[in-house]
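Following this line, the structures themselves.
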Structure P
Amino acid sequence: MTTPSDAAQTPANGPTWMGHPRPLARLFAIEMWERFGYYGMRALLMLYLTKHFLLGDRVSAGIYGGYTALVYLTPLIGGLLADQYLGSKRAVKFGALIMAAGYFALALGGSPARPWAEYDGARHEIVVEHYRDGPTSAANETRAVIDHGRPLLIKGQDDGSIDLIAPDGSVARHLAPGVLKEGADRDELRLAITLMALSAVAVGNGFFKPNIATIVGLLYADGDQRRDAGFSIFYMGINLGSWLGQMACPILADHFGWGAGLASAGAVMLIAWAMMHYSQRSLGGLGEPPATTGRDPALWIYPAAILAIPACYFLFTNLMHAPAPTAGAGFVGYLMGLPVMGKLLCATFGLSLPAILIWSWRAGSRAEFEMMLAAIILMVFNTVFWSLFEQAGSSLTLFADRNVDRSVFGWFEMSAPGTQQFNAIGIITLAPVMGALWSVLARRGWEPSIPIKFSMGLIGVGAGFLFLVLGTHFAGADYRVGLGWLAGLYLIHSVAELCISPVGMSMITKLSIARVVGLMMGAWYLSLAMGQYGAGLLAQMATVETVGGQVTNLKLSLDTYVGVFTQIGIVTIGVGLVLLALSGAIRKLMHGVS
């Protein structure tokens, strides 16, 4: 909320940039660099965990899902602390420094883990051969086990057995299913630093993410009609930064090593910090701390935030060692088998939504209760959407690495993490088109309602997976799918995202009872966190067995991804159709909100 002191400083009528207050340009750039860091690192994370640390698909997907879930949980606390104590500007600067430290620490991964294979009661070294490309996704990279001084290539069979291929192409050894055990010797201290670094980025994000948007809002006086358009320009900074990060960080990683790609995220966060720190002339008194007496609250907030990093580290280590679900344990057994983070998220989400409804039934009018019910129904469907959409950084990136021919018209080969930029390109290209389309439909009275847009988003994200599955029928003899099919998935997903993402938080503010808007916004972020965590669980369904970080049977890998993508695509389209069928009833609950 704009305080009297903020209102006095609001530069709504000063110099302009694109018809908006000039400080919007600075905030646009700050947000762009932050998103560069976040999406650039996210593009590398799964491959860093599976290729550098050799943690395996299942553990890596769990860490990835836990990290992205924390990214959406921590803003609830960071926003509250800024509102009550720090002020938005100091919160953003502190968050930027913590995130920069986290990104730089991520770059300290050290030497790659050393893989080994064990059979016949002996442990054999595995070495990388034919390594000519960058570390993120070398198409010609193979692994060979050193057996009595001979390098033997590893080839998996459909029945789970392993053939060890001699240099002359003959089968030197055939190992029955389960005979070969694989593992890796890794630097446990470096891995611990990596998990602490992810924790630091999540904590820093909690201070940065909600408060930079708060400052944007303070640029406009109450009732200024330019506010929505200003936020639209600001969000273009998000998409521009996303595209730049997903393009640049993989290139730096491939040419100069993992550390360069990850450290570049830290470098741009320092740029973001500097731009905010030296913004006194442009931002004036906006986002300053509320008036307090006594000691500066930052003296306890900053140390408490630092201490939260080891707490998040504990959650990551618990995710790493969580056992696989037990077959036949049932739904309750499955929930009890979840790691601590999963239990906390499910319990909080499962208890808070009914509690909010009970309160609104007692405290609000019938219309207010029905509007709150509509919002919560859409939150649940929102969780499903993001569980599917966020496969981009996990299972879809591993699929791109293993089963996609990434040649671009024969000119060059795109890296696996670089394929994530298709989504950012789609959003930048299609957002103006979709906005114009909604405007044209609105003038004719044909614009879809919010529930229908949500259902379109769900159907679209499911259809994207089925489109990719269709492409697998045209895979080559090397079991690789053409890059255009993956790009098509991201294009469809971009359209689906534009049906849900821009209207979500606005919908919450319109449907919530006024005195609990903040609580409902927290519940919305909780639904996003649930979706991110669910994305990690779904990615674990697509686990492919590797030896020394390499898939030994590309046909089996392709079949695994096809099975999972088909299943989640069909189920999600079904969920979207259910919401479409319910859209009329939900719209009645919304009492004219659109």
Structure Q
Amino acid sequence: MTRLSLIEGGLLRDGVPHQIVSGSIHYFRVHPEQWGDRLDRLAAMGANTLDTYVAWNFHEERRGQVDFSGWRDLPRFVELAGERGLDVIVRPGPYICAEWDNGGLPAWLTGRPGIALRTSDPAYTDAVEEWFSVLMPRLTHLQSAGGGPIVAWQIENEYGSYADDAEFMEFNREALVRHGATELLYTADGPTELMQDGGALTGSLATATFGSRPQASFALLEARRPGTALMCAEYWNGWFDHWGEKHHVRTPESVAADVDAMLAANGSVSIYMAHGGSNFGLWAGANHDGVLQPTITSYDSDAPIAEDGTLTPKWHALREVITARLGTTPPAPPAAPRFVSPAEAFAWVGTAELALPAHGASGPSSSLPVPPSFEELGLGSGLVRYTAHPILPRGGAPLVFEGLRDLATVWVDGVAVAAFDAESAASGVELDGDGQRHRVDVLVEAYGHINYGQLLGERKGLLGPARIERRRITGWEVLPVDLESVDPATLAPARGGAPLAGSSALGGHVAVAEVHLDAALDGHLRLPGWGRGYVWVNGQLLGRYDEVGPQRTLYVPAPFLQAGRNTLTLLEMRRIGELPTWESAPDLGESEQFIELFD
């Protein structure tokens, strides 16, 4: 018997009327040493349930190499929630959106030529079947029937926003059951008839995702299925941010009022996000609205539990509403986090021009007739250096890229001459020539794969011919560099001296700084004057930074740091800045009020 069951107008839990008050926390966005702390803060807010997506690509970056250890120990995350008295909802996708790279789908899968993602295409469904055969046995014993905390499974994710392949949705439901799901199954789609028509399944609870006007969304669910249990599977109490935009916020009062209205209607709700965490490494996804919109490293999302664990006014407002409506007394929260003091000063160790390591994800390849994509090279993110030796005509000629994703720097005979993005690549750059062959290097950087919409799965790298005027360049040598796994010490030769603040770094510089700490505490790292690049802390890739904002500081979890010497490595692609500093509080940039998508 399932723990949750449906009755006319509501839910039962073990036969007793029940309302789900859930909060979203993603294990892949929180350092595992902080999982327990963040779950304690969720329980103290009054939530009775945790929900989490499962990011397939986080566990199987390369086909057949599946990892559920350490940071990827999803069963342990579920168990920790159960130890705190929380039920658990698992959202295994396999597509999750979540502003996560590729919507959680592995690049080795989405890069297959001709594959029809999120459809009944056997090339896709066979891969999903294989993944579920690996994933589900690690979780099914944690269902409530076996004494565990898992009480529900979500079928796919907001499918009605993407397509209306009913056969595919049936496959997803049947695959979950086939691999052992015995608890409540439900779908989640946006609050419009179009979206609900495409994603809902007869025989499974249909829920809605929205950020305002709960009465209207609940009325839509009720009109379509009279007597249904009402649930908001994602209540967007905040929103994510793109580089170059503003930081999105919601007032605590508006959030508390919406949640109060849902609970007053005997509805259930999952607060997305209860704690957003961070897009560590290169896992941030991207959207596309005419241009690429990469998501920032912070996934704070203006959540009630801030990125650094701080309990915000929104947390206190929600705790008051939830406890009043449910008549419960939640546990006390953990102590407030402690932060590295701004007085802890960095010192330069050295700087050098970028020197790519001799071996990348698959080593160098040579004499290729066309430049391969990242995915063809077995690389999901990071850098690829493309090298060729074309003839540069006398009098000059334009170098043009017919397809570039996402950013590129070009050298001719070792001298950086131009930088491109996808929009400027087709315009090209004029190169001087003498009728002889010259070495041309193109270093391509990938921002996150698109996570939502019809461009899901778009590849990275040089995606079409590169030309000198009308003549195609052939004979490429290619070096992929997996920044997620590379030792940052291999990116540059050792060299003393501080970098010259404000100097151009077109083509890449690597700078190293150190700081001595008495204790490993959480920190907020500022990089004053730096342009765009990547930062490692003690050899671990913290994430991207970019002067376009809105994010001005990077959250450094205490487990990234240590008592004693700590090393910071910066790979800068645009402009060298000043010594890094610590701040006492986060700076996520100029803010603006989140506006509901469906208004």
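Determine which structure produced the value 0.05 for FRET efficiency 1/(1 + (r/R0)^6) of positions 142 and 310 (r between Cβ atoms, R0 = 25 Å, to 0.05), calculated from the coordinates; the candidates are P, Q.
The value was obtained from structure P.
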Item to complete: Determine which structure produced the value -5000 for helix-only ellipticity at 222 nm (-39500 (n - 2.57) for each DSSP H run of 4 or more, over all residues; to 500), calculated from the coordinates; the candidates are P, Q.
Response: Q
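Once FRET efficiency 1/(1 + (r/R0)^6) of positions 190 and 214 (r between Cβ atoms, R0 = 25 Å, to 0.05) is calculated for all of P, Q, which comes out largest?
Values: P: 0.10; Q: 1.00.
Top value of FRET efficiency 1/(1 + (r/R0)^6) of positions 190 and 214 (r between Cβ atoms, R0 = 25 Å, to 0.05), among P, Q, belongs to structure Q.
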Response to the item:
With relative contact order in percent (Cα under 8 Å, 6 or more apart) computed for every candidate in P, Q, 15 is reproduced by structure Q
Worksheet item: Given that Rg and Dmax of the Cα atoms in Å, for residues 94-229 alone, derived from a single structure, equals 24.7, 78, which label among P, Q identifies that structure?
Response: P
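Where a number appears in this text, it was derived from the coordinates with a stated rule and is not lab data. Worth saying up front: this structure is predicted, and the values here are computed from it rather than measured. Cβ atoms are built from the backbone, for glycine too; each structure is taken alone.
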